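J.: The following blocks contain the structures, represented as structure tokens.
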Structure P
């Protein structure tokens, strides 16, 4: 059955611009030249970023939470994570994740680092400067407090502070406090965490290479380390070097997934990896519409070439996305089917 691209385009517009904010004239003028082709208009809108006014409100909501927490919390650093920070979100009313990071301590991958330092074959793969950084890390004075007690206190203090400020404040979730800023019409997830350093973080002088461990209130434990900041940095840098094309591809796949009649169980983390995996020299000079056949080739290769799917790695370089995961590959096939339909209709335009 042929797709109703006008209807699909309007559904995307309603999601990315729910308040019907006036779009930039250049983009409006561009769309007017495509009005003869519903599929081209759909592609262009599906690649468009959310208007800055919406994104700023999401950030403002996060900043107001920070102001309230800083009145009482000490030894804390705030960072944001998620698609808002790469402008690859596809909702005007996007929520934002505010990481509330305890600075009283940090943890590091001590067992792996010590094993590396004590294994000559592994040591010789690193420069002497890197080895010295790892040795300094191991020899630092140990934290003498109780990390879980510190995280639990920060979580409970944050709950108390925010319950007193926000009419809508949900503290029932194990990994986040969820508030709604009614004046800005935005949700903020406040996530308690601590810093985490692995080998890569330490030899690269930490910074954006640092990971975090989220505190789970229900289980009173620290979750597996995540490394959101290097991913944000890499997506932003590569998209800048390709004149925004990487982010356009990410948004396109997210929007195609969102409007599909099928349930496609792929996260932003997965879609980011799929697009980041593409060699930027293949698309840095392509037109926007030429990105669709490129994405078709990428998805088809992942679905049919085990060597490709097994080696595809996350943006942070730490996790194989599809290796040994047949269920996730099945979802890529569903996404391929959606893109294939758009690509087929694109070809019929004789472009």
Structure Q
């Protein structure tokens, strides 16, 4: 199998050198070029196809955002991992980069990071590469048929199903997927939507701002002990698990920094499991694009307690790992494109007029 043809774009010769050294240790990758800005990178991309672009966001002459816009205009399909700084500004431009088609991001190690910087860069990049190019790393990556859900779970009658909560889990590719879905929703909502997206602090706060702005629905990071309210979008803050707790007929948000689950925090499973335990057959779960299998156990909880599960289809996923794990378990009712998921949400939870249609 051909190697992954990689292009490294960074104005810092130190980072270019370190990233190149890391990628050259991987037999699956061939670093075909490096560039100090987006203009030079685009010139190189015009010569022959590039599979992977490692892209710095802050560069002179043509920065990462301008580069992504031009790649989109030119129809270039390279997968892009962007390097981001850990700051509010870094989070904002990273969210913009993801909305423009970047596949994923990593945060640049700073000078205070202990240990070998190349080891740190490799620990950040390798899982991303394995998720984006599983077939090159001899991982499971086959085109799955649109098989039917398992018959071992309670069947949902969609015409009668009316959720009292929607819980969503996502990871790699999730921010852009969420933005596409929420850009099609118009409030008020007749139930809350609670999201666990694998992202660090600052980045989840920026995602909240973007989803609230594009949807017009009140959105916020979850606060510990806060009562769950209809017509609100809640997102688990970075580095915190989010669970739901019922008390005296009310439902509250609970945050904790317990051990990582499925190697991440926040994790999808604890949110799904606690939502299912409280709302049972009125719970609607959705698993979007992402690496790994987080959400599979939670999906099984939802289905076993009579709720409904939807997953994003393989073709529209950046990485089919999470929805693929649910697919393999059979613990789902529908597999849909992002537009299909948005359409169902509009019908089930939007109370008013949506793109000229009225739902009762």
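J.: Determine which structure produced the value -15500 for helix-only ellipticity at 222 nm (-39500 (n - 2.57) for each DSSP H run of 4 or more, over all residues; to 500), calculated from the coordinates; the candidates are P, Q.
T.: P
J.: Among the shown structures P, Q, from which was the value 22.6 of mean count of other Cβ atoms within 10 Å over residues 196-203 calculated?
T.: Structure of origin is Q.
J.: Once distance in nm of label points 7 Å out along Cα→Cβ at positions 68 and 300 is calculated for all of P, Q, which comes out largest?
T.: Details: P: 5.2; Q: 3.6.
Comparing P, Q by distance in nm of label points 7 Å out along Cα→Cβ at positions 68 and 300, the maximum is at P.
J.: Something else now. For which of P, Q does Kirkwood radius over Cα pairs in Å, calculated from the coordinates, equal 21.1?
T.: Answer for the origin of the read-out: Q.
J.: Taking mean count of other Cβ atoms within 10 Å over residues 44-51 from the coordinates of each of P, Q, which one would give 21.5?
T.: This figure was derived from P.
Readers should treat all values here as calculations from the given coordinates under stated rules, not as data from a laboratory. Remember, it's a predicted structure, so these values are computed and weren't measured experimentally. Cβ atoms are built from the backbone, for glycine too; each structure is taken alone.
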